[in-house]
1. For Kirkwood radius over Cα pairs in Å, for residues 241-288 alone, the calculated result is 10.6, so let me know which of P, Q, R that is.
2. If distance in nm of label points 7 Å out along Cα→Cβ at positions 257 and 313 computes to 1.4, which of P, Q, R did it come from?
3. Here distance in nm of label points 7 Å out along Cα→Cβ at positions 73 and 225 was calculated and came to 2.0; which of the structures P, Q, R was it taken from?
4. Taking distance in nm of label points 7 Å out along Cα→Cβ at positions 89 and 273 as the quantity of interest, name the structure among P, Q, R where it is greatest.
Structure P
Amino acid sequence: MIKLAIDLGSSVTKIYRAGSGVVLAEPTCIAVATGTREIRAIGKTAKRLIGSSTELLTAFFPIVEAEIVDAEMATILLRYFLRKVGVSEWQARRTEVVFGVPCGASDLLLDAYVRLASDCGLGAVHFVEVPFLAALGQNLELGDGRAAFMIEIGGGSTNIAALSLEGIASGIGLNLGSGNLDSTIAGVVADVYGLRIGLAAAENLKQAAGSLYRGDSVAVPVSGRDVSTGRPRTISVSSRDIVGCVRLFADRILQYTALILQKLPQDTASFVLRRGIRLSGGGACLVGLDEYCSNALGADVRLAQNATLAVVLGGGRAIENAEILHLVSIDA
C-alpha cells in the first residue's frame, strides 16, 4: 500500500511519501483564463505564468484559510499533485493518507476533506491536527506527559497549542497567516508611496526586507503601477517602511499565544515555558520573530530547523508509525 502525508496549505501544498520523503512542494494555485474557469496551469507552473501574464490569467486558490472554498477545483488540483508523485487513479484506491487539519477542526471542515479524498479516489484517510504534526516533524518527545508548545504559522492560518500524546491541553486554530501580512504590506506601499503592487510582489518584499530587528534597513526595488496614473513605476522600499505592519502581525500571534498559556494549569504552563516554544511554518521565518517572541514571553523560542516542512515531515512520521498515528489521529 502507498502511504502519503499531505499538507494542503492555503499557499503551498506539500506531500510526503513513505520510503521517499518529501516528494512535492508546490503552490496551491490554479491559473485560469481571466473571467472564466478554464484551467491553464496548476502549481508552480501556474504561479510562474500568472507572474508574467497578469492580464490574461487569474490566480485561483481553492484552499483559503485552511478551508476548501471550491471543492471541484480542489479535487482537480489534488488529483494533479497525486499524479505528479506517482499515484495514478487506480493506485489511489490502495493509498493511505494523513491530512493535516487545523486545531479544533469542525465536523463541517472534516466532512469537506472526506469528500475531497473520496472524489480523488483515495483509500484510508486519517486526520491529525497541525500542532501535533509540527511537533512530530521536529522529533519532539511527547510521551510520559511531556508537553510541548507549538506555534505553526502558515500562509492562511496559524495554529497555537500546548500538547502531549495525551491530547491538546489548550489550543486554537486562527484564520490568520502570513498572507494577511502580505495584504497589509501591499496596503502600506499603496498608502505611503502611491504604488499598487500585487500580493506576489508584497510577499517578495516581506521575504527580502521584513524584519523585527529595529536596526535593519535592507532596501529592495519594488515594481507596480502608480495609483494616480496607472503607469508602471519602480521604487525602493526598506525594512523600516514595513516594520510597523510586521510588528503588528507578530503582536497578534503573541496575543493569542498569551491567551493559550493563560488557559493552562500553572504547572503545565511553567513546564512548557521551561522546555521552550517551537515556531514552524513559512510565516514563522520572518527575520527576528523568534527573538521578538522570546523577549515578549520570557521564554526560549526556537525556529524549527525545517520550519516550512515541519508539518508534512510530522505527517510522514505518523503515516510510517501505526502506533503514533493511532494516538494522534482524530475521527472524521
Structure Q
Amino acid sequence: MLKLAIDFGTSATKIFRLGSGVVLSEATCVTVGRDTGRVHAFGNDAKKLLGKTADTEVVFPVYEGEIVDERLAGALLEYFLGKLERSFSVEALFCVPCGYSEENRAKYLRAARMAGISRVSFVETPYLAALGQNVPISESNPVFSIDIGAGKTSLAAFSLDGIIAGLSMNVGGNNMDVHIIDHIAQLYNLKIGSLTAEKLKNTVGSLFRDDHQSTVVQGRDVTTGKPRSVAVYSEDIYAPISGYMDTILEYAELILRKLPEEVSATMCRSGVYLSGGVSMMPGLGDYVAERLQMEAHVAAKPHMAVVLGGGRVLGNPALLRKIRME
C-alpha cells in the first residue's frame, strides 16, 4: 500500500510519501482547449501559460479550498500520481479546511476515485499545520493555529479531544493578489496580471512599515494601452496586504474571545502558531504578535507545514484514528 498525504490546495498541491518525504509540489491548475474542452497541460507547465494563450484557458479546479471541477481535479490528481513510482494500491490522507462539510468531502472522494486512489481519510488543516511544526498536542495541551493558504485561511483552538473553537474563511494570498492589482492600477495607472501581483507579494510584500524593498514590474498603461515598467516598493503594497491580515486577525480575536478561561490562559503562555505560504512574508509574525498580544511562532517551512503534518499522521495510525474526520 502506497501511503500519501495530499495538500490539494487552491494554488499549489503538495504530496508527502510515507518513507520518502515530500515528493511533489506543483501548481493546482490545468490548461483546457476553449473549443474542445481537452486538457493540454498540467501543474507547473499549465501555470506558465496563464494569460499568454488565446486558444486555451488556464483552469484552477480547486477554488477557495473547494473542488469546483471534479473532472479536472481527478485528471490533475491522476497526473500527479503518475509522476510517482507506484506499483501498489494508494491510500491518501487529504488535508482539508477547518469544519469541511460532508458535501465537499464527497467531491474529494469522487476526484480521488477518478485518480485511482482506493482509500481516503480527511484531517482538518489546524491539526496538520501544528504537527508539521512539531508542536506537542494532547488532550490537556490546547493549541491555537492560523494557516493562511492561497484561497482559504483556517483558524482554530484545539486539542486531541477536538476543536474548541475554529473556522475557515475565504481569505488568503489570492485575495491579496487581486487587491494588489487594483492598488497598482490606482497608484501608478498601470494594469498588471495575476502572476505579476503574486511576484510583487512574494518579493517586496512586507508587514514592516519601514521596509523599502523594491522591484520593477511590467504592465499596461491604463490610459494609453502601451506597455510600461515601474519600480514598486514595499510601502506601495502595504495597505492591501495589511488590510487582509486585519480581516484574518479580527476573526482570530473572535475565536479567542469564545475560549474558556483556562484555555485562554494556556494560549497566552503558548502563543499562536502560523503557517501557510503567506506566513513567509517579512514582518508577519511581529504584526500578528502585536495585534493579538501573544507570542507568534512562524513555521520553519510555512508553505510545507500542513503536508509535513500529514506525513507525521501517516506514520502514526493511532493518531490518525483520533483526529480524522468521520
Structure R
Amino acid sequence: MEAHRLVERTHLAIGLIAGSALWALAAEGEYSARPEVLEYIDGLVTEHGFDRTWLEEVFAGTTKSESVIESISRPAEKVLAWHEYRAIFLTDKRIDGGVTFWKENAAAIAEAERRFGVAGEVVVAIIGVETLYGRYLGSHRVIDALATLAFDYPRRSAFFKRELTQFLLLVREERKDPFGPMGSYAGAMGYGQFISSSYRHYAIDFDGDGKRDIWTNRTDAVGSVANYLSRHGWRGHGPAAVAVDATDDGVLELVQTGLDLNHTVGELRERGALIGEDLNDGTAAALFRMEADDGTEYWLGLNDFYVITRYNHSAMYALAVLQLSQEIRRRFDAEP
C-alpha cells in the first residue's frame, strides 16, 4: 500500500509540474501548449486535411503579441472625428505619392480600368490609404497577429479564427513559409492590405507570371484591388457619394450608423433633403453625418460608396478614399 501511495504521490507531483510547465508556456504565448489551440488543430486536421505535426510546429513557433491587442482596441475610425480622420489622408504627400504611383504603374492601372471597369484613381487611392503606396506594409508576422486575435481577443475571436484558418490554407496552397508573410496588426497583407480570406478569393496574378504576389508585385496588387471592387458590385456610373443639405428634422431621422443602402433618393427628398436632380428617385442610398472642423456635413452614399465599405467597413474610410481619389485625379490630369 505504501508503495502504491508513493506512486500516486509521484504521479501527482509529475502532473503538477507538467501542468505548471504548460501554464508557463501558455502564459508566454506558446500556443501549442494551450487546450483551445489543440482543439482548433483537431478541427483543421479533420475538416481540411492538415498534417498535425506541421500544425504543431507552426503553433510552437507562434508568439502572442500585446501590441496587436493594443492596436486593434483603438482603430482610427472609432476614435477620430471625420475632420481628424480626413486630415491623415488628404495630404500633399499622399496626393503627390498617388500621382507618382499612377505614372509608374500606368499600364497596369489602365488594364485594370479596362478589364474591371473600376476608376484608376480609386484603385490608387485605396493603395495610398492602406499602405502609402507600399511604404508601410506592416511589421507583424501574420501568423502571430492572427493567432493573438483568435485566441487572446475574445470579442472577435470567431472572426479571427476563421481568418487564421484562411491563412493556413493560403500558405499551404501558395507553398509559403507560414512565418514569412508580414502584415498589419489585424493580419492584413500587401499593398492593398488583403486579409487572408480576401487574398484567397480576390487576389489575382495580373501579370501572368504564375504567382499572386501582393507584397512586391505592383501589377498584381493593382489588379487584385480592382478585382475586389468589381466582384463586390462596382458600377462606375455616376457619383459614389454626394454632399447634401439635410437640415430638416424629418430627414435627420434617417441618418445612419450602419452602412447598408437602406433608403432611396426619393425617400430622402420627401423628408426634406436637397439632392441634385441628376439622381433618380429610385436610387438606393444611405445618409451619413460627418463632423467637420467647421460644422456638420451630410453625405449621401450610393452604390460604389457601399462597395468601398466592403473593403473597410467604415463610412469615413470610404469618403476618405473617394476624396483622395478625386485629388489624385485632378493633380494627375493637370500634369503634362
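Readers should treat all values here as calculations from the given coordinates under stated rules, not as data from a laboratory. Remember, predicted model here, so these are calculated numbers, not experimental data. Cβ atoms are built from the backbone, for glycine too; each structure is taken alone.
1. Considering all the candidates, the number was obtained from R.
2. Numbers: P: 2.0; Q: 3.0; R: 1.4.
It must be structure R, since only it matches.
3. It must be structure P, since only it matches.
4. P
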